[in-house]
Structure I
Amino acid sequence: MKIHEYQAKDLLKQAGVAIPVNAGVVSTPQEARKAVERLGGRGVLKAQVHVGGRGKAGGIKVVNSPDEAERTAAGMLGMLLKTHQAPQGVRVEKLLVEAPIQITEEYYVGIVPDRASQRDVLIVSAMGGMDIEAVAASNPEAIVRSPIDPALGLPDYQIRWAVYDAKLPAEVASSVVPFIKGLYRCYQQNDANLAEINPLARTADNRILAADAKLTVDDNAQFRHPELEQYREESEDDPIEAEAHRRSVQYVRLGGNVGIIGNGAGLVMTTLDEVSRAGGKPANFLDIGGGAKAELVRNSLEIVLMDPNVKGVFFNIFGGITRGDEVAKGIIEATEKMDIKVPMVVRLAGTRAAEGAELLKGTPLISVETMQEAAQKIVQLVNG
């Protein structure tokens, strides 16, 4: 579960992490005016959206008076914020209003799980304030990674080593160490799978503050954190992903034009690769799981076709416990009740696949024998 910057900062503050003074979150220009008045007449308006790159896209503005705050908020609220992560744009519905801080240096601190070592990893860099992936590509030695022993946790000496290796100034180490301990405390307490401070700001008066914050909570651990459910705001997520979540459909939007539906996460991921290899651009990941009842197929198709970029749909189904002929019946029944105007290619394999392919004859569904042929066929239809 992604949560907004202001929500992440609330949790960080509870864990003892220093954050800038703020006047809360606003959703109207009038509220922005009052918030800046409470801060003494100057403030920073920050769009609360689940994408990075807000500053370059106009999602962060400094205002020098309550009047300016009201005018600026009127232009920001309701705007479609387009960034490299969301070229289609994300609508701004809330603004965090913070007191301005004078930043002299920017660092990066993050904690993420590492699947290879099966441990959480502390990441520290003196090159904060920019895309950490870009730093990793252009200057990898500027990023220090320190695996965290789950039995020991994150002791002070390990943090000091990481800070030293990252070449942060020696005079800030004493402030950064307790900061990182608080970040790790917040990460653990909330079962997070991402905790990122970028930038970690050193101010003109030598304070260390979380100028920005990103926290993602593991969906599988949410049953342990009912208090965090209040932070879920589907209206701020991709609208199609939000609708899929409401329908209990496993869907991720990817931005291409070939809709993909399969049964099993591994098979769907392989299908994405095959479509890409055939020259196509996958529009989504959608896993219907072990069953293919008509209701589930219809829900899945409706979700995929909500994306106006989708110009064709590829069903890739392997019949194991679920028989191929039953899958075919489900697809046929679902599509008969829908007005579908894009081509659909179906690849069935496994138990009773031949019987399923026979059922598809005479329907608008195009049955193809192998996954590679099906990928080439749907890409040809979409591009042709």
Structure II
Amino acid sequence: MNRRSLVAAGAVATIAMLGLSACSSGTSTSPEGFDAATATSAEDFGGFDALVKAAQEEGELNVVALPETWANYGKIIKGFEDEYGITVNSASPDASSAEEIQAADNLRGQDTAPDVFDLGAAVALSSTDYFAPYQVQAWEDIPAENKEASGLWVNNYTGVMSIGYDSSKFDAPTSLDDLLDAKYKGSVALNGDPTQAGAAFAGVGMATLQGGGELDNFQTGVDFFSKLNAAGNFLPVDPTPATIASGETPVVIDWSFNNIGQQADTPNWENAVLPGTAYVSFYNEAINKDAPNPAAARLWQEWIYSDTVQNLYLEAGAFPVRLAAMDKAGTVDKKALEAAGGLPDEQETASPEQIDAANALLATEWPKIIG
């Protein structure tokens, strides 16, 4: 999908975390007989306070595929629980985007089904039949190109594809071709399967751009990973913080915010953003239309787009979708913004049409690489 520039302009004041940016609407309650699963805004509940009350009556929220170390989700989940007194049930934190949708299928009608999704672009665009439209109070802060018009999906944060590496074993790579060298034998992992995981899909996109290809055709990226595998350097292990800390996956192609976040647990871990055009792509927030806790799901959406959580993304090195609006309003965490380092001047992301074409290509070609 297309993206807009999120480069901050001018100096901004460092602030404390501010909570939800829009004002609540008092003590009004939901209309009699109202079904939370049909709500498309807080106003449908009778206002934000009524939404909070309805969510607290449900008392639980089910999330899936949200590792605590991914984009600060540990703090984000705890903050939601502390703010609203709602228990968050976090299942399968290391699952892929595709597995989130599978969970919705497998658990439909059960009280353990996921209430919300956090999905890579490729899976989100092919799964809109699973989503319920909802527009958060901060809707106007989110650029049109970063949301589906009715709120079926909304971009939440983005990163830059990078190479994380153990600096005690390797020098900083300056190109993807460096990874074809024999010294990287059995060392280079990709975060997931690109037919299922957004990070891995973006890794192939990065390889396409780094190899001089165009995002209309991911074949250049596929060819790189074929060469990497033929050289014996591709490591078919799904990396986790544990495999990185243990040294099992000493080089990982992943989002910059994951590689930056790993540094706290692995002192020798470094993050390299390669020169040239960077691959960036937003993740997407969506509500399960069959959510067992529909009010809590909608309150979670409000929480995700609050100043608090948008700054927590930034604190982890991910760039939030409301960054430009928060910068203008003076509500961005200045220290976190400076530490994140900004987005590269030259960057691309795949459009919906390019994603569809890449998905078709990867479905055919990726199994040939991994055997």
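FYI, it's all coordinate maths here, none of it is from the lab. Quantities reported herein were computed from a predicted structural model and do not represent experimental measurements. Cβ atoms are built from the backbone, for glycine too; each structure is taken alone.
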- Which of I, II yields 0.35 for FRET efficiency 1/(1 + (r/R0)^6) of positions 133 and 221 (r between Cβ atoms, R0 = 30 Å, to 0.05), as computed? II
- State the single structure among I, II that was used to calculate FRET efficiency 1/(1 + (r/R0)^6) of positions 109 and 269 (r between Cβ atoms, R0 = 35 Å, to 0.05), giving 0.25. II
- Note on the structure: Working back from 1.11 (Cα Rg over 2.2 N^0.38 Å, for residues 37-228 alone, computed), options I, II, answer is structure I
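I, II: which one has relative contact order in percent (Cα under 8 Å, 6 or more apart), as calculated, at 13?
I
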- Message: Computing FRET efficiency 1/(1 + (r/R0)^6) of positions 101 and 213 (r between Cβ atoms, R0 = 25 Å, to 0.05) for each of I, II, which one ends up highest?
- Response: I
- Note on the structure: Value 0.10 of FRET efficiency 1/(1 + (r/R0)^6) of positions 61 and 301 (r between Cβ atoms, R0 = 30 Å, to 0.05) was derived from the coordinates of, among I, II, structure I
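If mean projected area of the Cα convex hull in nm² is computed to be 21.6, which of I, II is the source?
On the way: I: 21.6; II: 17.4.
It traces back to I.
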